[in-house]
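No lab work stands behind these numbers, since they all come straight from the coordinates. A quick note: this is a predicted structure, and the numbers were derived from the prediction, not measured. Cβ atoms are built from the backbone, for glycine too; each structure is taken alone.
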Structure P
Amino acid sequence: MGSLLGNLAVMSQSDTPTPEVHILEAETGRAEMRRAAFLKAAREVFLEFGYDAANMAEIVRRAGGSLSTLYAQFGGKRGLFEAMIDSRVGVLTEQMHIELAAHAPLREGLRRIGEAFLTRQLDPESVDVLRLMIAQAKKFPEMAQTWSTRAPEAVRKALATYLEDRAIAGEVKIANAEQAASVFFDLLRSRLQFRALLMPGNHASDQEIRDAVDRAVKVFMGGIESLA
């Protein structure tokens, strides 16, 4: 009995986080908060001044922290820009990962994916980021290429993975999932996104977004197998 109690005491002690663990967790949390603050400030500065004129010291001034921490986390302006893109991709693909994990039926899954994607694409910051890419592409073609590779391609691959899952389930016949994903996104965003780009302050209503998604899903479901 004494031996058993002794073993339980040892187990209890081993399960208790050490002070070093608490310190590490606190430091990790602070690092994540600092990273998020840097990314938020970077979006503001890039959008306000453009990529070329964006100043790392101004980003630090708005976010807090130090230049050394900023460079340690991102390596420089390009690394910070790429991290900003990746954070947007994570937001845009979140619903796609949810539907994939749930193996959601195609029509319902596409409707939820479409509404989440279009809503986020049409928020003022996303529209401003797209304007920035268009405005800076000629002067900084490598930046435009980075955007194309890390954003549209990543989002397209995320939807393609969900479409492949639905094809394996026998819901749809798709020969090229990435091509099919491109078709769906083109159906979704062209009119409302074009309007948002040309008419600052013109915001699509929730009903307009739902209607656009419903049309896109109907056309996609009715014709995508013809590409097989």
Structure Q
Amino acid sequence: MKSKPLFFTLMPWVLVVVAMSMPMQIAVIYDISIFNIEAIFSKLTPLNYLLMGLFTWLSYATYKIDKNLFILLPFINLFVFLNNYVVGSFGEDFNVMQTTLASCFFLGLTLLYYVKDHYKVISDLKNRWWLTKPRKKIKLPITIVGSNELIKTNSFDISESGLFALNDPDFELFQLPKNKIVDITIHCGSKNLKMRGKLVRKALSKGHYPEGVGIHFDEIDPQYKSWIEANTQAA
């Protein structure tokens, strides 16, 4: 199985360094011991504190691959440019040219989130291929319940993290919207395995793969997990 892209491992640490660089600059500029935390933080401005908090959140969001980071990225860049403009225009330690270059460098860093491969991974769960669990082709009766829908069909394959459900004769599955939350019951002999999941993709018949929908499990009762793992080992 392929590993998680290096960008999502390195960038969180880069952002932590960026956040910590603000108090470190204060320590160097004012010749304050790095152990004198109170003196260092007393010289940080409210905008500095805001940026440190935003950098920390962005680090965590990058690590967790939270697509909400795209909402805050423009605002983070705006606050970076504003902070650096104030430092360059009214401070004594850096000029406007230096602070503008620093702002542009950070902007370039955040543009890496929009690189095609990175953007696809962040914006759509199905592109996080390193999370894909081994699948096994198992045909079992399943019942899918949406808001007002009750659909009976069969699984085509199943894994620890989800299943592919065959399209039903009435095409009700295809009428469900993408990202729809559904309750799934897998009927296997005397057991009824219950979980909740999200409809992540719809697929037409292609090659050996039939027409149907992919469902990612969001909630799995622990008592059922052992059965799922035992029955989804690679063939």
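Quick look at the values:
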{"read-out": "FRET efficiency 1/(1 + (r/R0)^6) of positions 81 and 177 (r between Cβ atoms, R0 = 35 Å, to 0.05) - highest-scoring structure of P, Q", "value": "P"}
{"read-out": "With Kirkwood radius over Cα pairs in Å derived as 21.4, matching label from P, Q", "value": "Q"}
{"read-out": "If FRET efficiency 1/(1 + (r/R0)^6) of positions 105 and 193 (r between Cβ atoms, R0 = 41 Å, to 0.05) is computed and equals 0.20, the structure in P, Q", "value": "Q"}
{"read-out": "Parent structure of the calculated result -14500, given that helix-only ellipticity at 222 nm (-39500 (n - 2.57) for each DSSP H run of 4 or more, over all residues; to 500) is the read-out and P, Q the choices", "value": "Q"}
{"read-out": "Test item: relative contact order in percent (Cα under 8 Å, 6 or more apart) calculated as 19, pick one of P, Q", "value": "P"}
